[in-house]
Structure I
Amino acid sequence: MNRDLTFLFLSRATRLHAFGMTSVMLALHLARRGLSAADVGLLFTLALLTDAALTLMLSTRADRWGRRRTLMLSGFLMALAGMFLALGDSWWVIFVGITIGVISPGGNEVGPFLAIEQACLAECAATKQRTQLLAWYNVTGFAATAVGALSAGAWLKSAGSEAGASLVLWAYAASGGVVMLLAMLLTPKVETTSEKRAPRAKAHWTGLEESRSKVARLGGLFALDSFAGGFIPQSLLAYWFASRWSLTEWELGQVFFATSLLSGISGLVAARLAQKIGMINTMVFTHLPSNVLLMLIPAMPSAGLAIGCLLLRHCLSQMDVPVRQSYVMSLVRPDERSAANGIIATVRSLSAALSPMLAGGLLSPSAWLSGPLLIAGGLKSLYDVLLFRAFGSIPPEQER
């Protein structure tokens with residue numbers, strides 16, 4: 001692995017470890033600050049909305065401003081969020097930290113990092129190696145998320161809820177500083193060069209030219225998937241298990257440690273499966289069964305069976321991620337990759353931003369506690385069917 005790949009993987013690991021830590025405790029921490037489930041859902045919606053705006057603004061300009069410079073700025077905003085939340089005792093300080101900074105309510109990637117880093121990875125890898133490299137990139141993220149969830153649970157258990165939460169949030173801020181440093185260490189090879197750019201009279205505001213139609217169609221489908229996923233971010237899923245089965249934060253940390261590891265390992269299987277049956281088939285026929293398992297979780301009669309169903313779901317639910325990322329890279333020009341990734345990430349964030357507010361209302365006392373899981377599973381299943389109909393006959397370049 002060359003130097004740039006090493007730093008990109010380290011940045012991914014640092015960031016996702018921090019996101020994994022906050023995903024276990026953020027909703028419960030805000031509840032201890034006196035916020036209701038509906039208030040927490042509203043704040044998570046605001047976080048995702050501002051994240052979407054930030055992602056669109058930075059990623060569509062990253063190829064012109066410089067990918068390294070844009071990643072440094074994103075790391076700074078991540079550190080800013082951690083500091084505000086660590087210091088925040090009032091609702092307004094928490095609001096500023098969540099909306100101005102970069103923080104992940106669900107333990108998954110947020111901000112422009114993923115869009116830009118995927119474009120950097122594509123510069124460093126041959127086309128045939130891209131899916132496998134992205135699979136390992138995602139394994140790194142899932143493993144880091146798993147360790148972050150477990151370490152946060154351990155800190156909260158040993159230091160107590162209040163002191164442990166403060167420790168987690170300061171560690172999150174420090175992680176943002178490390179991400180800034182790693183971006184500074186990248187070489188100019190990760191940038192898109194003038195030789196790789198096709199001549200154009202004037203750049204479109206999206207940063208896209210010939211790829212706009214394909215990206216728009218994909219973005220619409222991915223928006224539906226993200227809207228569904230927004231009903232079950234990891235923080236709210238932790239809240240559901242705590243409300244339904246009275247699991248502690250330490251127990252939740254262990255559960256999400258296991259789910260993240262299973263998700264990461266499954267990505268490696270997906271890369272090989274895509275070589276045999278094709279990318280779209282892999283995306284659809286692994287994702288669809290996982291959605292059925294999601295809808296079965298509320299029907300389980302015990303906490304152990306519910307957790308088992310969740311673990312089984314995570315053996316399948318993230319197999320489409322590296323394949324989806326590679327598929328998008330194959331459909332656009334090299335100098336449009338940051339913009340394409342950013343637009344898709346923005347659409348996904350905007351769609352996901354609408355759901356936590358609705359989910360928070362369902363999770364409130366006397367409401368439909370299992371509603372978020374059932375709605376998410378049903379909408380995700382619809383997404384799979386529509387994706388297969390729309391793109392089942394459009395193979396990526398490596399399959400033509």
Structure II
Amino acid sequence: MTLFSPLLSRLSLRPLASLALFAGLFSSAHAAPVAPPPTLENKAFIVMDFDSGRILAESNADAPLPPASMTKMMTSYIVEQALKSGRLKPTDMVQTSEYAWCRGTSAESCMYLPLHGSASVLDMLRGIIIQSGNDASKAVAEHLAGSEPAFAAMMNNEAKRLGMKNTNFMNATGLPDPAHKASARDLALLARAIIHDSSEYYSIYAEKEFTFNGIKQGNRNALLYTDPTVDGLKTGHTNEAGFCLTASSKRNGQRLISVVMGASSMQARADQTRALFNWGFASYENIRPVQGGATVQSVPVRFGKVDQVNIGPLQDVVMTVPRGQAAQVKTEVKLNPEITAPIAKGAVLGKILVTLDGQPQGEQALVALEPVEEAGFFKKLWQRILALFS
């Protein structure tokens with residue numbers, strides 16, 4: 001998995017010049033090897049750093065498994081993005097059809113929407129996230145797509161866009177279906193997208209209870225009650241899936257995401273998630289050798305009104321490294337073969353490569369931090385004459 005933004009990391013830029021920049025603000029002592037991750041009794045797990053995207057530990061993470069109600073993370077994500085785009089408003093009312101209505105059996109979790117009644121989009125979102133309501137999930141699916149199968153197609157399109165390669169959604173709830181699968185890695189990617197793209201609504205994932213229709217229900221994520229650093233995301237359970245949990249924790253400015261699938265009990269999924277977080281935070285740290293928007297280098301410009309342009313990354317260059325190994329981090333700049341005016345602000349002019357102990361770790365695009373206008377006729381002519389003799 002790439003360390004930085006998938007879009008930027010796929011850029012292929014031919015090098016003309018390079019400059020090694022040592023991130024030398026740290027101790028030069030070598031750190032002890034990272035302790036192995038905890039041994040867990042489950043079907044699959046993964047733990048990821050949110051900022052860098054680095055996978056810290058995994059087991060069977062690409063296996064397509066029943067995700068149970070962790071499916072509802074995609075349902076809520078689509079609702080959140082519809083709110084963000086303006087397609088939905090928080091106060092829009094969503095009707096409950098007979099298909100969506102939950103009869104209150106012990107076989108499924110419900111928000112307890114009245115038959116043919118309605119609730120606001122924001123209440124529906126809380127019902128999906130906090131109460132894990134199958135009725136709320138089906139109701140918003142019908143509201144946005146006309147039917148649950150049509151909404152499942154929307155879910156799969158979003159999954160493809162996010163790079164979820166081992167996922168296939170058949171419904172909005174996670175109720176059992178032989179073709180309804182997701183992998184631990186894919187669910188971590190989805191959780192990362194929710195935290196990044198749905199920041200306005202992410203606090204809902206940390207809410208411990210929600211009351212609707214006179215019925216108060218608690219969030220099933222036990223870690224919300226015992227660990228103040230945990231602020232999401234979603235539990236799941238069916239007989240086939242076992243006990244599952246996608247969670248996120250933020251400590252001292254570093255955020256980790258974990259996914260546990262197929263644990264034996266509610267207690268086991270909470271304990272295993274806690275163990276992954278404790279191990280991850282104790283073993284790894286984030287460093288930022290280059291800040292977003294900061295000038296990394298001034299590079300020559302041909303045929304410009306000015307002779308140089310400052311370049312830097314749009315976002316922080318973030319790297320997750322074993323604790324104590326920051327001194328081995330270096331960055332290297334590679335420029336495009338020819339940088340010629342006019343240049344728009346934000347134009348990609350090269351890339352920065354990050355290595356740890358000489359091993360490549362990731363890359364990020366470097367862009368022009370200001371525009372450069374094209375020079376006039378006589379200056380360009382003079383530069384061409386000078387080039388003939390250089």
Structure III
Amino acid sequence: MRRASSVLAFLIALGVAAPVALAKKVVDKPTDVRLESIRVATGRAKASRTDDKGEVGLTLDPALQRAVEKILSGSKAPSGAIIVSDVKTGRILAWASRGKEGDLVREANYPGASLFKVITTASLLEQKKVNLGDTVCYQGGESRIGANDIKPGCHAGDSRVRFELALGRSLNTAFGRLAVQHLSAKSLGETAKAFGIGESPPLDLPAEKTSIKIPDDELGLARAAAGFGDAKMSPLGALYIMQTIANGGERVRLHVTGSAADVPRVSLGRAVSKATANQLVRMLEVTTRSGTSAKAFAPTEGKPHLSVAGKTGTLLYEKPKRLVSWFAGFAPSRDPEIAVAVLLANDEKWWRKGNEVARDVFDAYFEQQAKQKR
């Protein structure tokens with residue numbers, strides 16, 4: 001001990017900082033936190049550790065957290081979840097869950113449905129199989145895809161559309177045909193993996209794995225590509241896909257614990273090229289301008305126009321019987337600040353859908369930003 005003390009005194013005399021090993025500083029890192037019961041107090045969001053050893057500070061924005069909790073409660077859905085992130089850093093800004101299932105934000109309980117068309121589109125674009133201006137054909141397939149719907153090419157009675165509009169309109173058989181013509185189970189699966197599907201989203205706490213099974217046969221491939229496949233998605237996983245596109249194809253780690261003022265941007269590599277990500281942004285903008293969410297995102301009196309890129313997903317789930325609706329996206333679409341994912345699992349009679357709730361979340365965030373600038 002006398003020798004160690006003399007070494008430390010010598011270093012201090014020279015103006016050298018003491019080694020970390022001598023300082024014996026211990027950093028408290030929880031293995032998990034109960035995020036289904038977040039408490040906002042004294043200007044900070046906190047939650048209890050699962051080992052009951054006190055509370056942990058969270059990166060959440062207290063004002064936005066309160067607003068998001070109120071929005072989710074107002075949806076009246078039996079189960080649902082909302083998550084919001086800062087695109088540039090991966091800081092989680094709001095995290096809300098509703099229902100008896102527990103923390104639905106990071107649980108992969110339901111298929112992502114048409115959200116998977118984003119992955120199919122990314123695969124087609126990254127492999128340069130289709131251009132945005134190409135004409136694609138489709139027919140039928142509103143609720144399911146059959147063998148007659150996926151014959152490649154154009155046929156009598158088909159509808160035609162430019163590929164750049166197909167994703168925003170969520171045209172099932174268009175993606176089924178394109179997958180059969182240009183993709184394989186392997187190539188589509190590789191793109192899904194690049195976006196984190198099949199793994200736990202990269203959060204600083206545990207989260208369930210998302211998943212997709214892509215069959216080798218043509219009909220199975222077509223159904224998976226259009227969003228009818230055997231899959232499980234969490235709101236956290238959906239958010240991560242959109243945040244990656246918003247970051248120009250770069251994967252950025254997500255953070256929910258620690259100081260809100262000191263969240264590092266941690267790059268995890270690239271999912272797709274920047275060119276592919278830019279094309280995806282253009283296609284996702286169609287969703288809110290003239291596609292499946294045009295009504296929910298229509299300009300309203302007294303509110304500035306907001307450009308949002310996103311994707312919807314809807315399915316009937318049997319056990320339990322639920323009308324599941326998704327929306328995942330980011331805004332402003334060409335200079336993104338936040339990414340949002342919403343899941344609502346309604347009864348057959350529903351009050352609101354995921355895209356309507358997402359619009360309220362975007363409005364709450366940007367209204368808050370506008371107030372802070374005044």
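When helix-only ellipticity at 222 nm (-39500 (n - 2.57) for each DSSP H run of 4 or more, over all residues; to 500) is calculated, the result is -26000; to which of the structures I, II, III does this value belong?
I
For structures I, II, III, calculate volume of the Cα convex hull per residue in Å³ and state which one comes out highest.
Comparing I, II, III by volume of the Cα convex hull per residue in Å³, the maximum is at III.
Upon calculation of Cα extents along the principal axes in Å, for residues 295-358 alone from the atomic coordinates, which of the structures I, II, III produces 46, 20, 14?
Traced to structure II.
None of the figures in this text is laboratory data; all of them are computed from the coordinates on show. Since we're looking at a predicted model, the values are computed, not measured.
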